[in-house]
Each structure stands twice: as C-alpha cells, then as structure tokens.
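Take a look at the structures listed below.
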Structure I
C-alpha cells in the first residue's frame, strides 16, 4: 500500500504531509468545469459563463450556470452544477432569513462567509464530501459592488476581476492586463468577453453564453439572448 493510500478515502483527514486529498479532488472538478468570469465595475458587477454546449441537440437555455440569490446578489459556478444548486438554495435561505430578521438585505460579504462556513463543514466532519464547485459571488450593497471567489475548501477572496474553471489561467492573463477601476457596465462586459474569448481559444459562441449584471439601481438581472448576441457581435467586430 502506498504511504498516502490510507488517507485517500471518502473521509477527509489530513495525510502525514498535511494534505486533504478530498479537497484537492474537489478542486480538480472545478478545474475541469466550464469557464466563469466576474468583473467589478464602478457601480456594477458582471458575471459571464461559457456553458460549453457539447451537442447541437442540447437546448442551451436548459443549462443554467448563473443563479439569482437575492435582489442584489447572484453567483456564477464552475464544477458540479448540482452541488452549486445546493449551495445556492442554502444561500437563498440565509438571505431571506436576514431580510425577515433585520428587515434589510444581507451584506454581500456576510452572505459569502455563511456559504463558505457551510462548505468548510463538509471538509471537517465525516459522512460527506466537499462540494465540487467554485462560486463567483457578485453583489451590490451599502458599501458598493463586490466580487468574491469561493473555493471547495471554504476559503474566500474578494477580487476586482476573477475567473474559475478550465480556462482560468488564460482568462486571468487578460483580466490582469486590461482591468481598470473606472470600468462602466458595458466596459466590464467587454472585458469579460475578452477574457472568455481567450479562455475558449477564440471559440466564443453567443448561444452558449450566459451574462448577468448586478447594479445598484436595477439589482440582479440576466441579459436576454438578443442582448447577449448583440454584445458578442459588437465585441467580435472591434
């Protein structure tokens, strides 16, 4: 038996060299997932996901990778979508509990920490496995727009722009090279499309693209198919 084999089982325990193999496997599930990009602008946050439609027989609208959590917050996912839906359901309950208890919308950072506390519990106790999904959580609250990335381990980091999934490395190159604090909503969408274009190696398909915007006035809303196609066409013609 290999030295680490005893720690490579369903129960998440530390190996002698300090590794949690189940968490590492969950991260691998994220790395193999579709690419999701988030960009924070001056007054809004934009989420974009390449849904990677593998067959012309698939109805693209049936694949959902961006979810509304509350009026002012939403998320994009990469990895196991079923796991993401379970986390979104949990997040929605937390958001509504805060609204009922305090009569106000939950701060974005507070919500993300609650989600991550829940994710972390599945890395510490027996009888479960880590969630094989990473979330980009976007929202606007009293302190402005926010974009957080969550990890299967339960860790969270706030970003100005970020990407998760199989095309993360190439997308991050574009984001790091072109991000500006002064981006408006249209500029943030354009930068997100540029990052996805690099991540998909130029194979940007408007029919397989999902875009959502969280703004201080309009809150969370997804762009319809016509608007998405118009944005992609404008980007490709630049």
Structure II
C-alpha cells in the first residue's frame, strides 16, 4: 500500500492507497503527527509519496529516516511524470496543479479535462486528451475575496465564507457574501463556457477546500472529487516505480 501525504500550509492531508483505490483519508494537524505514525502501523505501507509547500516537521522526518521504505518527494525538476508539461515556466508550477492534472487524466483518459480547484486561490488547469498539460488561470479564492474587502476597505466587516442564498444582498454582510459567492459562480461558468468553445469532448472536475460550497449550484455537469491531489500524487508515485 502507498501512504500519500500532502503537507499544506495549515494542515496535512493523508491518504492510504491500494493501487489506485483510496482506502482511508484523514486530515492531520501539525500538532498531532503521531496520527501519521499510527497509519503506518495500521497498514502495510510499502511506499510513501510526499508533496509539501512548507518544511516537513523534523519529528516526522527523523521517523522516516529510521524506516527502510521507499520515500518519494515530488519535484518537477527531477520527477518523471505520466503527462507532458507544456507550460512556459514549469519550475513555477505548483505541485498541487501537477497532481490534479495527473489525477484528472487518470479519471477521464482520452478526454480533455478542465480542473477547478477552489482553495485559497481558485485554480483552473487544463489537460488535453493527449496528456498535455497546457496551463490555466489563478484568481482569488472565496475566503481571500472576503478578507481583502475587509483589509482594503475600512468600514467592511471581516466575514467567514458561507454559501450565498440571495443574489440581491439586503445588508452589507449579505452584499459581500453575494459578491464573493456569486462572483465565483459566474467566473467558473464563464471559464467552462470558454474552454468548451475551444475543446470538445471535455469533462470538468471540481476539487479544493471550498468545492462543497459551489458544487450543487453550478449549472454545468461537474465531477467532484475532494481527494484529487492525493490521487494524482499516488499515480505519480506508482509511475516512478513502474516506468
């Protein structure tokens, strides 16, 4: 089995895979790394795949060094990938975008796929049916939009993201929620429309921490998968071993 770990900015996402099947998933706090050790003891882990946007805690790194097990760190400079990267600045490409593209191609082989990752930023990534990653777009995420309105405008309050329920905001709070929430919906639908006008036979995959806020209100047929990044890293790990 593979242990797949995504060390994020605020928390750690962990999945245990048997081949391509996700057996278990959990969020792990940086304050409770023992959960990672427990997973390794619970399952017969043969390989570990890691991606990180911040330094791996020394406590866990020391634990890994004692294990006689294959450990793979995703690094676009050195990694072999099951897709082709057609991006002008590949070294600036986030690992999550690469993993998402690989996973989307795995789920929908021989199809064009637009991946929409709704997290801190909204990320749009496109991979062709020929397994060519072309790039996409990045825009402010749901929480970032609300935070920036408060930060740059003295009289607007600081709000937590909630699902919008009315297009016409009848208060300042509801107006901010409406602008951020329905603005993202409009943005998503526009991107889907534009990509579909250029590429036929296209699927759309939705993921990210805020995907659940938007999944049911989007007018387009969308496949949602909150574990997309982990699936992609698992596929990349298997590709290193099998190639």
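With distance in nm of label points 7 Å out along Cα→Cβ at positions 113 and 129 computed per structure, which member of I, II shows the largest figure? Comparing I, II by distance in nm of label points 7 Å out along Cα→Cβ at positions 113 and 129, the maximum is at I. Tell me which structure, out of I, II, gives 28 once relative contact order in percent (Cα under 8 Å, 6 or more apart) is calculated. Structure I accounts for this read-out. Using FRET efficiency 1/(1 + (r/R0)^6) of positions 65 and 105 (r between Cβ atoms, R0 = 35 Å, to 0.05), single out the structure from I, II with the greatest value. Between I, II, the highest calculated value is found for I. With mean count of other Cβ atoms within 10 Å over residues 73-80 computed over the structures I, II, the top value is the one for I, the highest of the group. When distance in nm of label points 7 Å out along Cα→Cβ at positions 153 and 177 is calculated for each of structures I, II, structure I comes out greatest. Here distance in nm of label points 7 Å out along Cα→Cβ at positions 25 and 49 has been calculated and equals 2.4, so which of I, II was it run on? The read-out was computed on structure I. The value 18.1 for mean count of other Cβ atoms within 10 Å over residues 81-88 was derived from one model only; which of I, II is it? This value belongs to structure I.
Computed from the coordinates by the stated procedures, all read-outs in this text should not be read as laboratory data. Since we're looking at a predicted model, the values are computed, not measured. Cβ atoms are built from the backbone, for glycine too; each structure is taken alone.
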